[in-house]
Structure I
């Protein structure tokens, strides 16, 4: 039987403050099965704005938005969504509240847990939240047998402590199978790899790259990451 390959996109869209239609074109052109959005709409009319982004991108909303502190999951209609959850992480006064969007999905008969998150600008909060996230993930899914796929704006370079927490539990797909330059920020002149997709160690990573193209500079201040992950035969 053929291998089921999942196309995963992770993208910080800067609250759609730039060219919304360019964002949708970038997502649609990537032909993803699932998308982890950071800085999705979360204030005025956030539900309708998230739905419009999904519609323009040829996808549907899975979960997230304001209740996940700006993390949003999208998918194509061939992906079956079994359950969803949004969580908020511990909050310190004076900084943005952080959280995550989580969904148990299925493609080609293979189930997996999809997670989208966006860590803080402060190192201490990033480290604390990275540990909290994995503890809460177990509470939400209640199933350690589910392979986890996580898309994140980590706000930190590889080798940082929070990045290391993710990499110690999951595989950094770009480190495993990266192709081309890996820097994601800024979109116009990228010099920092602060966005990443991580995959369960039981899964095979076929490819990973940072996208470029004419719409990228106009769409957001980040470049998106696209990974192909083999779910199995």
Structure II
């Protein structure tokens, strides 16, 4: 069976992770023999071990150049061909990759979530189905503050400074325009029940029928 590779894109804090995990869980419950794979674009931040730690902190992590999208594209192609791939692990405290990596095996459903998945033509062409989470930026900012303080030990001042200097400008320059490449724009965050049902059924339909990309293009908002 040729894998169904799905992109879930959108700004940081838009509900991508929750939406992706919910789809994985519901597909697995509906088809117990299917164990979807989840990849995170964040794992592909470029290795910066050659830079001083202070310099790493100043990198614009919301710019496409910060992510090794060519490696992610290569790994997705390899998964499609039935190969196991070594997915990097990223250390947010040190702002570089760890020495360890995760071996990810091929699966009938591969879900990828990240902010810039639809900004790169080469990368977005790998996906069979593409979604964009359209969540209000003030909601995204509040979620980002909570996450970065709780999980990454950052101060409120540093989070706001980064948001104003890079997160919001990069959203306007790269992320928001990439929404036009989505097959469906999802509003309401990761708990949009109507969207979850549609996407789950779309994935299950593709698994059962082997539909072509043209047959699964909803081109709308929900």
Structure III
């Protein structure tokens, strides 16, 4: 917890959180400034928005410190994995807070065309948190320690984010023998589709999509952790 407090203080002092959080909040306010809005369609949009915003936050924060401060922080943390794990945990906590805001804001201000059901609110909150973690995981491997050239890392991240949202279109364009490759693409498009089709999906199918997104995020983050351990300084 001391390490989490340190990275929290460091992140707030860097002010790198301000542009993405402000952009997220302004977009939410503008979206719901016109009423009424469809429940799950609106939540699908804000969940995708959160996916992109948290990826932006992660990309900007992982190298906010200079190399000397990073070395000292890693020594105090006891390990590279613990240091970067604390950073990812912090981004995940901020993403969860943004998810609560995006889910509750339109309900508290009565911006929907009908009162949402409890199951819809739970599904929306789950999808927002899952996409927040997925966005962080997509950005994490493009740390400058793994991809030193900023132009290359930024281009790679934007390409991954684009593919994450256009997965079904990509699958439809692939030959029949290669359609299974769509499972390699980050499943942001699957979460968005699950929200849009929430009323037509079985609860188990919806839960499976959310679980797949979380497992995918954990797997990608774990691989990046191991690579960073070898190439930190």
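Summary of values
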item: Winner on distance in nm of label points 7 Å out along Cα→Cβ at positions 5 and 181 once structures I, II, III are ranked, highest first; result: III
item: Read-out semi-axes √(5λ) of the Cα gyration tensor in Å, computed value 22, 21, 19, structure in I, II, III; result: I
item: Parent structure of the calculated result 6, 22, 28, 21, 14, 8, 1, given that P(r) over Cα pairs in 5 Å bins from 0, in percent, for residues 117-156 alone is the read-out and I, II, III the choices; result: I
item: Which of I, II, III yields 0.7 [distance in nm of label points 7 Å out along Cα→Cβ at positions 37 and 85, calculated]; result: II
item: Structure responsible for -25000, with helix-only ellipticity at 222 nm (-39500 (n - 2.57) for each DSSP H run of 4 or more, over all residues; to 500) calculated and labels I, II, III on offer; result: III
item: For 48, 36, 26 (Cα extents along the principal axes in Å, for residues 21-140 alone, calculated) the corresponding structure among I, II, III; result: II
item: Per relative contact order in percent (Cα under 8 Å, 6 or more apart), the highest-valued of structures I, II, III; result: II
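Values in this text are rule-based calculations from the coordinates and carry no lab data. For clarity, every value in this text was computed on a predicted model and none was experimentally measured. Cβ atoms are built from the backbone, for glycine too; each structure is taken alone.
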